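Bear in mind these aren't lab numbers, they're just calculated from the coordinates by the rules spelled out. Small disclaimer: the values here were computed from a predicted structure and weren't measured. Cβ atoms are built from the backbone, for glycine too; each structure is taken alone.
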Structure I
Amino acid sequence: MDYKQFLDGKRIKFKNHGIDISKDVIHPFLFDFQKDIVKWAIRKGRCSVFLDTGLGKSYIAAEFARLTRQNTLMLAPLSVARQTVRLAKNIDMEIKYVRNQSEITDDKKVYITNYEMIDHFDFTHFGAIVCDESSLFKSLDGKIRKKLVNLCKDIPFRLCCTATPAPNDLAEIGNHAEFLGICTHSEMLSMFFIHANIQEETTHQNGMVTRKKLGNKHGQEWRIKNHAYDAFYKWMASWSVSMRKPSDLDYNDNGFILPALNIEPLFIESEMDYVPDGELFFSGVKGFKDAAKVKRFTSNDRLTETKRILQENDGQFIIWCWLQSEADLLKKELDDCIEVRGDSAPEYKAQMIEDFQDGKFRILITKPKIAGFGMNFQNAHNMIFFSLSHSWEMYYQCIRRMWRFGQAEQVNVWLLISEYEKDVHNNIQKKERMAEAMKENLIKHIKLYEAEELGMTEEIDMDRYEDDIYKGDKFTAILGDSCEKLQEIESNSIHLTVYSPPFADLYTYSPSNRDLGNSLNWEEFFGHYSFIIRELNRITKPGRLTCVHVSDIPAMAVRDGYIGIKDFPGKVIEAHEKEGWVFTGRAFVQKNPQAQAIRTKSKALLFTQLRKDSSDSRPALIDQILIFKKDGENDSPVRPVDNGEMDNERWIAWAHGIWLGISESDVLKYANANDADDEKHICPLQLGTIERCIKLYSNPGETVLTPFMGIGSEVYQAIRYGRIGIGIELKRSYYDIAVNNCKFAEHQFAQHDLFSQA
């Protein structure tokens with residue numbers, strides 16, 4: 001594989017696993033945007049359709065099921081399943097509702113059941129699975145969700161349909177990715193997110209709502225890594241499509257213009273004051289039980305207001321309740337109504353909802369978790385929230401049962417809020433503002449990549465690659481990708497290389513796939529690193545050395561599935577030997593465990609862990625300098641004693657194998673090297689470590705190269721000790737600082753021309 005092919009394969013993008021179809025075979029009832037999504041979904045094979053309510057997810061799902069030409073099982077909430085059977089007739093399609101495997105009679109047919117029935121089916125019998133209202137994944141018991149993932153893991157065609165998730169709803173996004181076999185939830189977090197200290201909302205420079213990092217006392221929250229924004233949205237677009245209205249992707253909105261939505265909060269005062277047990281006066285709602293008591297205390301006042309609204313307005317109504325006692329009261333006091341309860345028989349629930357849709361009674365009394373997801377209630381345009389919970393999602397979903405595309409009337413929503421629950425309404429409003437901002441930014445950022453996926457635009461290059469070069473008297477600085485720039489250097493021309501490779505840690509310093517650190521796992525990291533190791537072997541003179549600074553790497557639960565230590569130096573040795581280098585030794589650089597504990601915040605190095613349970617303590621991670629030699633005879637022996645850079649006492653100290661006396665703060669200044677988006681501070685290699693490598697393994701006047709220049713430490717020291725330095729750096733901000741540091745070195749050390757003293 002050449003380097004360009006490797007980079008193409010490194011892109012974090014879900015590839016196609018389905019089949020290509022012509023739009024001509026899609027039912028003409030569907031709109032153009034729906035046809036394009038069906039065509040894309042079948043080509044993808046495993047994907048999610050995140051479309052807002054009323055955009056035709058049911059028709060898209062049905063056509064996906066039909067055109068895959070597989071035995072297909074659709075999963076949906078009970079009432080939604082019955083509704084889907086009815087809607088399918090609009091596209092001349094028969095979907096059969098079933099409750100167990102014995103009802104599966106024909107191949108290449110489409111069947112539908114509800115989520116609670118999964119244990120009654122043999123999933124090996126199906127070639128396609130469709131999960132409608134798949135946001136319910138997060139409300140499923142964890143064991144049931146894992147069971148569903150395992151049951152479907154070998155099914156080639158998988159489709160999930162639900163409303164557009166907020167980009168910070170990690171549970172929903174992660175659950176979908178895991179079900180589709182794209183990655184696990186923890187792998188998604190490791191790729192694109194960071195667990196950061198937060199306190200308040202702020203706005204990222206690209207418009208995305210994120211969080212401001214503050215002290216630990218404010219708590220922590222997962223957020224997208226600053227450099228991962230584009231990669232995250234491109235990744236999401238490679239397996240999901242999000243849309244609030246057709247024009248989000250430049251389709252025509254004809255037929256999808258929503259009517260007016262009139263929301264009227266009614267703050268209801270009670271004739272009697274509510275005082276919680278054990279208190280002298282009301283001081284706010286505290287917890288679930290207290291909230292239930294408040295609702296019961298104020299239910300009669302809200303009933304009076306409900307009767308007034310029903311008397312003054314015509315048409316059908318849905319009344320959403322939170323407590324069963326509220327529903328019981330309404331059923332007792334209101335005429336021409338029906339109640340759908342959680343403990344009602346499944347067939348009764350479905351029949352009553354269909355009767356309401358058909359206009360057979362005026363008022364439907366129910367709870368959001370029963371009929372608030374997936375249902376089409378455009379037959380009505382009035383609803384009353386008899387009470388509210390803090391769940392914005394339930395509130396939003398309930399409203400969208402009526403306020404959806406295809407609704408011909410203005411939708412009227414009354415919120416009955418007792419004087420004791422104003423904070424609930426305020427919280428709902430706050431969450432609504434946040435959700436709208438997040439959806440707006442999700443659509444804005446994902447739009448380009450979705451258009452690319454749907455074949456509307458050319459593929460977007462995300463590498464943002466540039467190159468440059470600066471030549472001084474004693475050094476050459478190259479801006480570019482080392483894997484390519486090393487190819488331009490003459491074979492057998494470099495006397496020594498000294499460098500510290502980046503460790504695999506996605507989107508820490510840049511968004512580019514050319515960044516060696518932006519690797520999904522060690523296999524990809526060392527695959528990328530091998531291009532550099534191979535080129536360094538080619539350009540190094542026979543018999544000469546490369547010195548590689550490495551360290552063991554902590555294993556983290558979210559990234560690696562366990563807490564421990566990974567032998568990074570061992571893998572680096574293995575990678576070099578595979579490319580023809582000979583491993584000749586290593587030096588350990590002493591580290592201060594207390595300083596490392598402060599810097600890394602590792603509990604394994606804290607005094608408190610020593611006293612709590614020292615079996616979870618460990619030694620500090622020690623820097624190592626791995627030394628490799630290129631095969632062949634060295635035609636220019638290195639003689640540091642003759643050069644005046646070494647004597648016997650110093651040789652004994654340096655040959656000891658443990659390098660003492662190197663100050664951890666002995667580095668080039670790097671305070672201004674970090675971009676605002678960098679997730680970690682750059683960590684320059686100690687100048688004393690570089691000095692020892694240069695003096696031990698090169699002569700004055702020879703060429704020292706680093707393929708990861710950073711802010712220029714290795715080149716700086718090469719100039720300082722009378723060598724010629726060459727550095728290659730991918731990131732422009734680091735390159736610019738490195739050039740300035742090396743120019744300063746040329747000026748500062750010009751009077752100490754060690755080459756002339758050799």
Structure II
Amino acid sequence: MTKHVFSAILLSAALAATALAQGPRPELDLPGFEDPAVAAILETNPTTPAECARAAKIFADLHEPEYSKQFLQKVLDAKLKPAQLVELADKFGAEMFINMGARPELQPEAGKLADAVLKAVTTKLEDPKRIDTLIDQLDAPSADSRGLAIDELARVGPSAVGPLLGALADPQRAGVHQEARAALIGLGSEAVGPLLAAVQSEEPTIQAEAARALAALDAPRAVLYLPRPFLTAPRDSAVGKAAGAALTHLTGTLSTPGDAVEMLLQQSRDYLDRGQPIEGTVLGEVELWQWDAKKKQPVAKTYAEDVARRMLAARLAREAYEIEAATRRAAGLEARPEVRRYCLAAMLEAAVFEQGLDEPLPEGEGTLAAEAAALGPEAVEGVLRDALDRGHVGAAKAAARILGEIGSADQLRSPGTEPAPLVRATYHADRRVRMAALESIVGLKPTEPFAGSSNVPRALAYFVALRGSRRVLVAAPNTALAGQLGGLLAEQGLTMDSATSGSQAMQFATASPGYELALIDAGIDNPPIHLLLRQLRHDYRTADLRVGVIARDGLLPRARKAARSDPLAMAFSRAHTAEDAAWQVERLATLRPRTFVDHELRRKQADRAMDLLAKLAADEDQPFDLADVEPAVLVALDVPERSVKAAEMLGHINSVRSQRALVDRASLWSLPVEIRKAAADAFCRSVERYGILLTTDQIARQYERYNQSETLDRDTQRVLAQLLDCIETPAGNRPRR
């Protein structure tokens with residue numbers, strides 16, 4: 001008899017005794033079995049949640065997952081209350097449920113039960129009333145009671161740090177202070193995160209107690225967060241003394257203000273510029289502790305690693321700036337501008353990524369945006385310059401928007417030939433940065449040309465030239481290969497534009513803002529794939545394009561080599577099914593997903609760019625040449641949601657092509673009447689401003705259209721008549737219809 005069978009029979013005997021005492025129970029509907037161990041357990045007919053949980057564990061150990069899952073499901077079906085789930089954890093240990101929940105063959109039942117048990121246990125352990133009762137117990141006369149309270153607080157974990165610090169800051173609870181300090185240290189490394197957050201508290205007692213605990217825990221990370229309270233608080237204060245003593249214990253020395261500032265700035269840059277990994281990252285996520293001033297507690301929140309790195313960089317930058325500002329103020333000096341700029345850039349970068357790249361920063365008194373605006377246009381312009389130089393997308397976007405609100409047209413001028421930072425931002429690889437800069441420039445209402453001003457209408461035109469559907473660029477040496485891929489992509493709602501050379505692919509990519517990705521055959525030439533990728537990355541309009549390098553037979557090594565050095569490219573074997581193509585599209589979407597611009601955002605940007613172009617066209621004092629925007633506006637004329645605004649825009653352009661397009665759209669009776677009416681109105685404005693630019697044949701064609709409208713609806717006849725009125729009658733003398 002095996003060990004497992006022997007253990008199972010012993011358990012079955014115990015369960016059987018209980019079963020006899022409770023009377024007959026309904027039989028389980030389980031398949032037949034031959035293993036005597038399985039038979040021994042099933043004959044006891046486990047029914048209560050505890051019995052079913054024990055049986056599930058034994059079956060899992062016997063490598064009988066189907067039986068185990070059925071008993072786990074019975075526990076789930078019982079819909080136990082939190083208190084009952086806690087009883088299960090007390091009986092078997094939470095580790096049993098955690099371990100079962102991690103086994104793939106027991107899913108999904110084991111995972112669901114483990115989650116429920118852990119949630120119930122955590123809720124009980126972290127109940128504020130329970131924690132407060134345990135802290136009061138630290139003043140109990142009995143050493144055993146005090147020790148039990150410390151042990152229970154250790155089970156609570158990091159959530160006990162805030163209440164313990166609160167008790168230490170309360171003079172009315174002096175009786176628990178000594179044991180509360182012991183309890184803090186008893187939490188071990190779990191306490192470090194919330195203690196580092198507590199150092200940010202404005203309550204001196206909490207700061208001092210946190211510093212002492214960090215020293216007692218020998219927490220090396222505290223070396224980054226203790227210099228600020230040590231160097232900015234009075235040296236004879238409780239905070240200054242505690243922070244100084246902790247630093248001496250941890251490092252054996254005390255930093256000077258200059259050394260502390262440089263150390264903090266360097267560490268901040270390591271996170272922000274060099275992507276230094278964060279300790280404790282699990283599956284791309286990090287738990288960060290921050291001080292909540294309203295709750296007066298350290299609170300934990302989970303962030304994606306790229307967001308967490310920016311938040312840590314911002315905190316360290318602020319610590320550096322506060323040391324810099326305080327020590328130089330004491331010497332009658334102002335903080336160095338470069339330190340202030342970097343600090344503000346790091347905080348804006350973190351705030352934008354935490355808020356979401358497509359969401360505006362909160363505004364109003366006390367916000368970071370208001371704090372930045374209060375520094376004035378020159379300071380914010382410096383932040384924008386640094387953000388552009390360092391590649392900080394969030395800070396650049398935020399600074400560009402703030403500069404548009406507090407600046408003037410002076411921010412568009414530069415002393416040399418180089419464009420000003422706000423104008424430079426219109427060439428940025430990130431579309432969000434470009435749009436923020438363009439909105440600000442139009443809002444500043446310049447009346448004179450400036451270095452780089454010609455790019456403003458071109459950049460707006462690029463956004464406007466968005467067609468209605470989701471698009472993908474496919475480049476292959478011949479149209480047959482491209483067509484095969486396009487057919488597979490069509491099933492995903494993607495419209496293909498195909499190019500048969502590298503140069504044609506580049507031309508298409510720079511002309512349209514709608515390509516969510518490109519699939520380029522590794523055998524493309526003129527130029528070859530590795531040079532084409534470089535060209536795409538060097539043009540700001542295509543720098544963020546995700547590229548799949550597609551390999552036909554024998555070309556996979558070339559595809560992999562080309563994609564290896566490009567962070568926004570992946571190599572794939574040629575797809576032969578729609579499922580293969582869908583998988584490739586999904587994989588490309590994982591490349592820097594946070595900065596990816598989906599079709600909905602592209603549509604919003606196109607609408608906004610059209611509004612900005614309309615503002616420029618309506619302003620007679622603006623210094624921009626709008627002739628180059630005509631091709632993009634003509635594209636927008638065929639997009640229903642932008643047709644009316646596009647027609648209005650064409651009415652401001654002195655062009656034969658624009659007048660012809662307006663007349664044609666106004667005469668197309670299949671279009672909605674509001675679009676035709678907008679086109680007719682725009683044509684009349686164009687004629688008033690620039691005269692009739694149509695040829696004799698085009699005018700004759702218009703009379704023919706009107707004469708053929710006798711059987712059409714009244715609205716169509718009115719629009720066609722309006723067009724003839726504009727052609728025949730001098731401006732100002734036209735009858736109304």
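The table that follows gives values for the structure above.
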item: Read-out P(r) over Cα pairs in 20 Å bins from 0, in percent, computed value 14, 38, 28, 16, 4, 0, structure in I, II; result: I
item: Computed 25.4 for mean count of other Cβ atoms within 10 Å over residues 61-68 - originating structure among I, II; result: I
item: Comparison of I, II by relative contact order in percent (Cα under 8 Å, 6 or more apart) - largest value held by; result: I
item: At a computed 17.9 (mean count of other Cβ atoms within 10 Å over residues 653-660), which of I, II; result: II
item: Comparison of I, II by distance in nm of label points 7 Å out along Cα→Cβ at positions 541 and 637 - largest value held by; result: II
item: Which of I, II leads on distance in nm of label points 7 Å out along Cα→Cβ at positions 173 and 413, largest value; result: II
item: Label whose coordinates, when helix-only ellipticity at 222 nm (-39500 (n - 2.57) for each DSSP H run of 4 or more, over all residues; to 500) is calculated, return -18500 (choices I, II); result: II
item: Of the structures I, II, the one that 9.4, 30 was derived from, the read-out being Rg and Dmax of the Cα atoms in Å, for residues 85-124 alone; result: II
